[in-house]
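Chemist: Given below, in the form of structure tokens, are the structures.
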Structure 1
Amino acid sequence: MGRASAGIAVDAASRTAFELAQVAARAADAKKAERTLILRVAEVLGITDYFVITSASNRRLVRSVVDAVEEEVRTATGRSPLRTEGVGEQQWVLVDYGDVVVHVFAEEIRMYYEIERLYQDVPRFTI
């Protein structure tokens, strides 16, 4: 077994998921998204291994971040999202890769929902 950077034992599939999460987080960061972090939620959620959480200062930037994440993940891994939700509203967009779910928030929506507070006890990684 390999080890993630926070000292958590992970298998090869989870390592691949973590790599996808890193690609997504770096793509968001490169588009000027803010407060980007990766949460390992596998132990508390049975539906995915990682959340990537990031925010943008306005709705147009939310869309740009989502587009950049999808493009970079496709280029680096050959994977496309299984589904994407919230694109029309551009306030909280979920990009679901199965083992990784990317949440791109408009900043005021992120502050309202405080999703990272719900998962405060899971390992976190910053870019």
Structure 2
Amino acid sequence: MIKNRLSRVVFRRETSDDGVAAVEFALVLPIFVALLFTIVVSTSVYIDQLQLQSVARDAARSESVSAASGCTVATTELATNAMGNVQCVVNQTCTSGTVRIQLTSTQQVSIPIVGNRTVVLHATSSFVCS
């Protein structure tokens, strides 16, 4: 009888899962947090790319109407956003019939676990001169 009780106590302790969920959670949590921050940073970079493309379109439209105003429009529109270092280049002017403007933005982003990275965004837009 004592042997039977002892074997039940030993068997019960061997199959105990107390604390396993807490250990698994502690192992998986940092990976999920890093993934979450990476998604947030990637979304921010994607939104910056969309804004840069929109500003390039507006700058090309402005340059097609009034010469030498495209880069001014671009820098004015991007002044309120922290886009980093933005360069504006007018590749074609109205003498060719089409205006082409290229914007390049260089910015630093911090990605968890990976660290700080430099992201370069490019946007090009063309517009027919009126």
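Chemist: When relative contact order in percent (Cα under 8 Å, 6 or more apart) is compared over structures 1, 2, which one is greatest?
Modeler: Comparing 1, 2 by relative contact order in percent (Cα under 8 Å, 6 or more apart), the maximum is at 1.
Chemist: Between structures 1, 2, where is volume of the Cα convex hull per residue in Å³, for residues 59-98 alone highest?
Modeler: Top value of volume of the Cα convex hull per residue in Å³, for residues 59-98 alone goes to structure 2.
Chemist: With FRET efficiency 1/(1 + (r/R0)^6) of positions 19 and 67 (r between Cβ atoms, R0 = 30 Å, to 0.05) coming out at 0.90, pick the structure among 1, 2 it was computed from.
Modeler: Clearly, the read-out refers to 1.
Chemist: Work out the source of -18500 here, i.e. which of 1, 2 gives that when helix-only ellipticity at 222 nm (-39500 (n - 2.57) for each DSSP H run of 4 or more, over all residues; to 500) is computed.
Modeler: The structure behind it is 2.
Chemist: Computing volume of the Cα convex hull per residue in Å³ gives 113 for which of 1, 2?
Modeler: 2
Each reported figure results from applying straightforward, stated rules to the coordinates on display, with no laboratory input. None of these values were measured; they are calculated from a predicted model. Cβ atoms are built from the backbone, for glycine too; each structure is taken alone.
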